[in-house]
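*Asks:* Below you'll find the structures, each written out as structure tokens.
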Structure I
Amino acid sequence: MSIKKTEQIGVNQYSITFDASKETFDAALTKAFKKAAKNISIPGFRKGKAPRAIVEKMYGKEVFYEDAINELLPSAYEDAIKDFDKTIVSRPEFDIETIDENGVVLVAKVFVKPDVEINDYKGIEVTRNVAEVTDADVDADLNRVRERNARMIEVTDRASQMGDVVNFDYEGSVDGVPFDGGKAEGHDLKLGSGQFIPGFEDQLADRNIGDEFDVNVTFPEEYHASELAGKPAVFKCKMNGIKFNELPELDDEFARDVSEFDTLDEYKADIKAKLTEKNNKAADADVEEQLISALNEKLVADIPEAMYENETENFVRDYDNRLRMQGLDLATYFRYTGLDLDTIRKQMRPDAERQVKTRLALEKIAELEAIEVNDEEIEAEYSRLAEAYGMETDKVKEVVAVEALVADMKVKKAVDLVKETANVTDGEKKAPKKRATAKRKSAKKAEEAPAEEVAETVEAPADAE
């Protein structure tokens, strides 16, 4: 198989004409016949035993052409594009130019990586904003540690109040008709946590153990279960038990129990130092985000739509993998959020576009700066990956091609160059930007109680490096 000709037919779009020889086509026809023969009935022959010549005489020589094309096409195309000097970024669309007993000529239409221009990528002006660590920040961190070390105390002498963990039974109905998932027994809920729809938890306060009562709420208009959205509901409830978290005292003994320090002041100083380090890392990440945004604005390229679509699909697959690691998948996620695949794609499309542009910009910078990677650096990167994934280095080399590794390393060096040459000024002390996240509902809780509105957070794949 070889390329007969290439022709540019649009912006970053080419047609590649290639052929398969008579011998290759004949071999594919033979395979196609053998696969189909067992199902062919010809008068005078047992089923599947008619010679190929007889079958072709009865049905025409072209009877096996389509199957033969499908047989030879993948390898023929892969062989042909080895001689193509551009990077293909889309799936090919195939046409048959000619086909007969002498062979076949095929045409593949593809999009290729665009030519890129980028200037003024050195000396980009950015501002580094570091959030100042306040006493309130330290106190908040301390309180989180206190919460983790709290003791759960049974309450028997008072009514429930916000902040308590109550155990209760409930059964919900709309217009007097119970609905699926609206019933549970022995359900634990921290009042004020916001896990149930607005107004629900407030009505569980000021209740005594053994009380039976109704909770009247209205499902939000945007509720994920469309049959309940916007409808008033009544939940018949019974209070089974009340508990509250008793927080440990903030003193030196507490510091010794939860840390390596002997005094509370030492522990607070350590917390402040760690928060300061965290804020500095956040500021550095924000600087890099500013630089990436600037590079994308300076990029000049006619980028094929296929590149954006492919990267969006990569993001979707990555997100699905993240969900699976936490016991969900996209199908379950869609069921409990009311979203669908097209909506997820739309949500991820902007980040996918940013990723594509960033990669093109950095690859061009690496080319303009003649960035290279030596053998020692390559081996060090393979070793780093092996350690990170708990694999043998040789196994990593089997799954990560050296060409792809080198390309990524050059991009990283280009990032470093842009950062090193940037004009960074210190800005005002302010809170760091929050990273984009995508919310999902807990599958178990969603099954038990459609009234619940909040569960865990899964970080959306939005990094662009």
Structure II
Amino acid sequence: MTKSRIASLITLFALVLVITAQMYVLNSQTSLCRDDYSYSYTFAVTENKFRIENFRQVIESQINHYRVLNGRAVTHTLAQTFLIFDKYVFDIFNTAAFVALLLLISFHASPERRCGSPVMLLAAFIGLWFFTPAFGDSYLWLTGACNYLWGIFIILLYLIPQSAAYSGVRAPALTTRIVLTPLYFILAVIAGATNENTGAALIVMSLLFIVANALKHRRYPFMSTVGLVGNILGFLFMILAPGQSARLESSGGFGNIAVWLERFKNISEDFFKYHKLFMLVLVILIVVAIVRKVKLAKLIRPLIFLVGTLASVYSMILSPYFPARVWSGPTVLFTLTLISFASAVLPEQLGRRGQVVVCVICCMLGYVFAQSYEQAYKDITAVKSAVEARIEVIEEHKAQGISKVALENICDNSRFTPYVDFGELNDDPKTWPNTAIAMYFGLDEVRKK
């Protein structure tokens, strides 16, 4: 191993430690919110709800959840499992998942580098930190992170063999592949059932990788084809859930051509609003590729992830709503696209002038990030203080035998917290999430002050 490679690995390890520490602090300061209170209890039981205490009860709850709400059994099983334990357990695992996601982005951008490079890891972090529309909702809030962080993490984990195979990484021996194929099929089903929009993107990317690998290596990718079947089955399991249909219809349904065109317009506007800088960088990289006469073969990988990004965005024309937190999946895939594109079209070795430019950019980004992180910490801890004050009010009332409590509506418009500017409580105490909060804290009624 060369000295430069050793230095690169040491820098990469140091970056991982710094990001891990920063993310753990934010995770540990993020309070439970909304769905967390609901998912702490058995789901879809109208009477005699009870706090979930073991994994068997999680499975029973998810069977009911599948029948009445939606088919995201994989991610909600994760959420209800984490809610069995003290929150610090989730904080540790969720921090690890976020850092692992950054490493997966680095790997897929250039599998030849195995675990990527410090620059790739830093670029992945910058992409997610600055351009995820609802960072707290998607990566810090327990239920949200299980859906949107862990979901895309599972998908990129599943894609490792296909991505590596396209780069020419040697496949395991035939006997090993025979043993691993059933396990890979199970992972494929799980990956396909994670989320609606990223599940659709996964199917598209899996198909494109199969075609690309077959054309490049002149052999039929049987294991990947088995995986694609698993992706489709998992996706169908999710979207065909009885609860999914009922929820969709109550929200406006699939719509028709006129509705789809209107949604297409709205989604495109949001896409530009959230990722206009990404789009500019993509155009610049395409121009660089043309000027440097980069062969199309080198651009297949980033193009696959670009198509996956578009699939994760525009598959949502079939949904009546597209919350900001759901944009995290497209943000991850778009970030991966740009890093992969840059890896393909930019020279590996920068001259002295290029190194100076990179150093200046890193210093500027470091300063901007420090300001942003400080604000994120203030926003998150302010909300935590409000939640702790609320709990004190609840405990005081319970000590006095009062079971009907009026609480302050916690409002926040920071993209780093899971709360919204209009708050989470409803005017009607008999509706969710008031009822969920009341149940969680052992009250008869929660009213909004």
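The numbers here are math on the coordinates, done by the rules we state, and not lab data. Just so you know, these numbers come straight off a predicted model, no measurement behind them. Cβ atoms are built from the backbone, for glycine too; each structure is taken alone.
*Asks:* Thinking of I, II, which structure, once distance in nm of label points 7 Å out along Cα→Cβ at positions 162 and 282 is computed, gives back 1.9?
*Replies:* It was calculated from structure II.
*Asks:* Another question, if that's okay. With distance in nm of label points 7 Å out along Cα→Cβ at positions 146 and 338 as the yardstick, tell me which of I, II scores highest.
*Replies:* Max of distance in nm of label points 7 Å out along Cα→Cβ at positions 146 and 338: I.
*Asks:* Could you figure out which one of I, II the value 22.2 for mean count of other Cβ atoms within 10 Å over residues 322-329 was computed from?
*Replies:* Answer for the origin of the read-out: II.
*Asks:* For Kirkwood radius over Cα pairs in Å, for residues 170-273 alone, which structure out of I, II has the highest calculated value?
*Replies:* Across I, II, Kirkwood radius over Cα pairs in Å, for residues 170-273 alone peaks for I.
*Asks:* Looking at structures I, II, which one was FRET efficiency 1/(1 + (r/R0)^6) of positions 194 and 394 (r between Cβ atoms, R0 = 41 Å, to 0.05) calculated from, given that it came out as 0.75?
*Replies:* Checking each candidate, the match is II.
*Asks:* Can you tell which of I, II yields 45, 36, 14 when semi-axes √(5λ) of the Cα gyration tensor in Å, for residues 106-265 alone is derived from it?
*Replies:* That value comes from structure I.
*Asks:* So distance in nm of label points 7 Å out along Cα→Cβ at positions 90 and 402, computed for just one structure, reads 2.9; which one of I, II is that?
*Replies:* Label of the originating structure: II.
*Asks:* Okay, moving on. Suppose semi-axes √(5λ) of the Cα gyration tensor in Å works out to 39, 27, 21; of I, II, which structure was it derived from?
*Replies:* II
*Asks:* For helix-only ellipticity at 222 nm (-39500 (n - 2.57) for each DSSP H run of 4 or more, over all residues; to 500), the calculated result is -23500, so let me know which of I, II that is.
*Replies:* Considering all the candidates, the number was obtained from II.
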